[in-house]
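As structure tokens, here come the structures.
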Structure 1
Amino acid sequence: MNTKAKRTRNKLKVILDSNAFFVPLQFKIDIFKELENLLNTNFEPVLLSPIKNELETMAKKGSPKMRKLASYAIELAEKCVYLEVDESLLSSPDDAIVEVARKKHYLVFTNDRELRKRLRDISVSVIYVRQKSRLEIDGRAQALV
């Protein structure tokens, strides 16, 4: 068996919500470095297709400032593993995050308070910005053990 393939399969997966990509600009936090420090293990950032579509829509149809921010967010998103999700079965990007996180036992990085509550209710660990200066994990983080 190829050991590299085995290591990739065992990496911790973290779904990034669209607002996670704005953290570097808002709070001057290097999200990938901070995730690595917080999780203290190899991880794989995951970009779901509805999140990518949401960012692309913001980059095309938002205010001039939002278009610029969204374009930067899309560049950051290129560092993630892309996961196609059948959007016809889901009504929102948040629904896609909840479903994938629940089914695949992935962690989620979001600052969306309502989404965090939905994830907490189904025992999904959530990473978020704390005190505008650092990342923190909420939940059991069973995948870390």
Structure 2
Amino acid sequence: MEKTRIMLWKRPNPLERIAFWQFLGFVLLLLVVWVDQVLDLQDVFFGTPRSAAAWLGAAVLSAAIIIVGFITITHTFVQQKFVLRGLLRVCTYCKRIKLDSQKWEQMEKYVSDRSRAEFSHGICPECFQRTVADLEKQGLIAPAPAQSERAPHA
């Protein structure tokens, strides 16, 4: 019997997950600042004489943490505009992407314009073998020697 998982929320994308952990980290920093003010952590951990509470210093430090946290988390969400999402209609033959009812664009240009991805082309082993076989059938290249005819590698 297969267990079914009930999803109460959609799975967050990686940048949302990063922003969540950044937010949690800044909240923990704020918590440490205020716990230090209330409990005087130097006294608790190192036995130093208890110092007077510096509420204004804690407030200024908290404000700085909030500002840095806001900038950091906002930057993470701004980066999301460079993440492609959704369905792309791609031509089966030429691999161009449909922009609207009349316009198609090369996939490399589309992705490069809308993200920070860069392209480099190559050929996978399956396509290479298929291309070599097609060229051999057409007589454009000589057939490759059989495995037993090849010299052993030293």
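Here helix-only ellipticity at 222 nm (-39500 (n - 2.57) for each DSSP H run of 4 or more, over all residues; to 500) has been calculated and equals -16500, so which of 1, 2 was it run on?
Corresponding structure: 2.
For relative contact order in percent (Cα under 8 Å, 6 or more apart), which of the structures 1, 2 scores highest?
Going through 1, 2 one by one, relative contact order in percent (Cα under 8 Å, 6 or more apart) is largest in 1.
Identify which of structures 1, 2 gives the largest calculated value of mean count of other Cβ atoms within 10 Å over residues 19-26.
1
Given a value of 60, 25, 18 for semi-axes √(5λ) of the Cα gyration tensor in Å, point me to the structure among 1, 2 it was derived from.
2
For distance in nm of label points 7 Å out along Cα→Cβ at positions 59 and 75, which of the structures 1, 2 scores highest?
Greatest value across 1, 2: structure 2.
Matching task: 19.0 is the computed value of mean count of other Cβ atoms within 10 Å over residues 51-58. Pick the structure from 1, 2.
1
Given a value of 3.1 for distance in nm of label points 7 Å out along Cα→Cβ at positions 99 and 123, calculated from one of 1, 2, which structure does it belong to?
Structure 2 accounts for this read-out.
Throughout, read-outs are computed from the coordinates displayed, never taken from laboratory work. As the structure is a prediction and not an experimental result, all values here were calculated from the model. Cβ atoms are built from the backbone, for glycine too; each structure is taken alone.
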